[in-house]
Structure I
Amino acid sequence: MNIDFPSILQGWLDEEGWTQAELARRTNRTTGAISLILNGQRKPSAELLKDIAEALMRPREVVFRAAGHLSPVSPSEEYKEELLYLFESLNLDEKREVLELMRFKAERKMHTSRMSPARNAFVEK
């Protein structure tokens with residue numbers, strides 16, 4: 001498997017609208033150090049990967065996996081990791097709200113799956 005961490009990291013920066021300088025600031029590194037990683041001239045240390053995960057608010061597992069330090073998992077498993085990571089950052093009331101929304105969506109899905117295929121197609125439009 002060919003891991004291209006610099007491209008993945010650049011994609012994350014693009015998603016956030018961040019520059020190399022912004023990532024450097026948020027990880028307490030120099031812009032030059034970040035540039036070397038993004039140019040593929042240096043591999044990031046475990047400590048830097050941890051700081052990148054924290055700065056980007058991504059699970060450490062996702063960042064370490066992207067850098068080739070952990071075995072790949074299914075997209076579904078990666079979603080679960082991110083969901084749990086983000087869930088842990090919420091306060092108790094926010095967690096209750098998220099669970100309520102998830103229960104609503106799960107119940108709606110179970111309800112629509114019990115309908116006839118023709119009616120189900122109509123409901124989903």
Structure II
Amino acid sequence: MISDQNRPEPEAAPLPAGAERMLRETYLAFQKRDLKHAMKHIRDDVLWPTPDERSHGVGHDAVKAWRESQFPRKDSRLAPQEILLDRDGFSIVVRCHQLVRDKSDAVVVDRKIEHVYELREGLIARMIVRAD
């Protein structure tokens with residue numbers, strides 16, 4: 001688990017109806033590099049991390065830029081392990097295992113990571129990355 005003593009732990013409370021299915025479909029679409037399908041679950045005005053994950057961009061172009069930065073010459077796997085409602089009762093935390101290999105199949109990244117989502121009208125309105 002990612003350590004941060006100041007961050008509240010997510011709870012095992014019920015997620016909004018359809019949220020888990022929608023998020024899993026989005027991860028699967030990203031894994032298949034099917035951005036068109038993934039974008040069906042993401043608002044046009046979404047706040048999304050920049051490729052360096054230090055700030056946010058706006059809109060589908062920001063999502064595309066971030067995703068393309070994940071796959072330039074690497075094999076990247078991002079597997080959702082757990083999907084929970086955050087203690088704020090609003091955000092959804094997706095705990096993932098991220099494995100990235102370079103062209104020679106050497107492991108470049110092997111870590112646990114959290115993606116925190118805010119939904120609006122059933123679509124992703126914001127995504128934040130929490131990494132260890």
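Throughout, read-outs are computed from the coordinates displayed, never taken from laboratory work. Worth saying up front: this structure is predicted, and the values here are computed from it rather than measured. Cβ atoms are built from the backbone, for glycine too; each structure is taken alone.
helix-only ellipticity at 222 nm (-39500 (n - 2.57) for each DSSP H run of 4 or more, over all residues; to 500) computed as -6500: which structure among I, II? This figure was derived from II. Structures compared: I, II; top value of relative contact order in percent (Cα under 8 Å, 6 or more apart), i.e. the largest, recorded for II. A value of 1.8 was computed for distance in nm of label points 7 Å out along Cα→Cβ at positions 80 and 112; which of I, II is the source structure? Derived from II, not from the others. Quick one: mean projected area of the Cα convex hull in nm² came out at 10.7 when computed from one of I, II, so which one is it? Only one of I, II returns 10.7 for mean projected area of the Cα convex hull in nm², namely I. I, II: which one has FRET efficiency 1/(1 + (r/R0)^6) of positions 16 and 64 (r between Cβ atoms, R0 = 30 Å, to 0.05), as calculated, at 0.70? This figure was derived from II.
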